[in-house]
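No lab work stands behind these numbers, since they all come straight from the coordinates. From a predicted model like this one, the values you see are computed outputs, not experimental measurements. Cβ atoms are built from the backbone, for glycine too; each structure is taken alone.
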Structure I
Amino acid sequence: MHEPGILGFRVWSFGPSRNDGIHRKISVTEKDLHYYEPKNGHGLRHDPFNAIIAPRPIGWISSRDAKGNVNLAPYSFFNGFCYTPPIIGFSSTSWKDSVNNIRETGEFVWNLATKDLAKQMNATAAHVAHEVSEFSIAGLTPVSCKLVNVPRVAESPVSFECKLTQQIQLQGADGRKANAWLTLGEVVAVHIDKAFIKDGVYQTALAHPIVRAGRRGDYFEIRQDAMFEMQRPD
């Protein structure tokens, strides 16, 4: 049985069992740690980096090139970066169609990926010819936006229309350029299904958004029974 509010959650146990007869309290400085330096490899079956930086919201990005070809693709390195102006961004590990389209037109749309849309979202990750629309492959409905010339996913409960602010090629501490580009955009218009707004507050869990959890295909589903609240000390 899965833990409440989490789907596809795997549990591994490391270190001595609580019932192995060892009762000495272990200091936090005596933990049995797996240590590695990324430049030398991680020494595990799977790179733990993106499983540790988890869960991560999915950047389900629609874009259009200068010739009108439409693209829709999910990115697992995605988040919000600023309140005023509202800025979101995603990182692409290589110069992909989304990055190139946004460079050409200066516009894109982020669409919320939910449990109901998980299979369709996954289908849009397919590598297809530039002129092929992932909307068609996934059986999704493109709808015109208000302020940008890029379609949003009609089935998604939330979409952000965005204008490009920056595209940055990432680099290491040694200054060496990485084969990765961070695309940042200002949110200029927002579409929210009113079914997910209660008493003037958007209810995150009602939409059942899905988030990345590492490896090649692990995800979490956000549900109300997995949420808790804490008041900030200030």
Structure II
Amino acid sequence: MKHELSLPYLLLKPWLERLPAELQFLNSDHVVMVTLVTLLLLVALPLAGRRLRGGNRGGFQQTLEVAYEAIRGLVRNHVSVHPERHVNMIGAFAVTIVLFNTIGNVPLLTSPTPFISTTLALAIASFVYYNIQGLREHGPIGYARTFMGPLALLAPVMFASELISHLARMLSLSLRLAGSMSADHVVVSAFTTIFPFVLPAPMVALGLLMAVLQTFIFILLSSIYVAGAVAKEH
């Protein structure tokens, strides 16, 4: 199925095509959409923070509070060591990914998460974050020891095995998110094309459900990885 291009990309395409060869990676629809969502978050999140600190508890503020408490509860349920440190980062993943997943439901916009380069960047961010937290908690030597297991004789084998396992996490996170969202967009597009006046609303609702589910899976796994990195005993 041919991928539709977003309006922001089509508007910027004449200028993007003039970029030097080494910057042509910017000349793509999903890069433009990632940039658009990032700018949107940079503007919207400070405004949302002010609203949360304000005294007027409207429906929007209550929704934000419920979402924040849900993410906080998720982190506290899985991370036993200083869980509050990680709520903001896991929350940032949640907000970013759910917007990446759902923005394609807006007319003339597309979602960047069906592209592996987008999801791999998110997976790398998760990988870097939880390993930094492990180093912070245990120190370089102590964190390296958590990869070696309890038996000195098997330490080299265990270290190599754990290293491969941790690197595979990036691949798993990125492929799961990209594959699920790509399949979702193909299915929704196919059904709404075949039955344009019957199924759009139910299929869009299904797409939103899938977007939220995949966001939850990503932040759940990221929380588990953080928990393993900072745990006192392995």
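Supply the structure label, taken from I, II, corresponding to distance in nm of label points 7 Å out along Cα→Cβ at positions 46 and 70 with the calculated value 3.3.
The read-out comes from structure I.
Looking at structures I, II, which one was distance in nm of label points 7 Å out along Cα→Cβ at positions 62 and 118 calculated from, given that it came out as 3.2?
Derived from II, not from the others.
With helix-only ellipticity at 222 nm (-39500 (n - 2.57) for each DSSP H run of 4 or more, over all residues; to 500) derived from the coordinates and found to be -26000, which of I, II does the value describe?
Corresponding structure: II.
Determine which structure produced the value 1.5 for distance in nm of label points 7 Å out along Cα→Cβ at positions 38 and 222, calculated from the coordinates; the candidates are I, II.
Computed on structure II.
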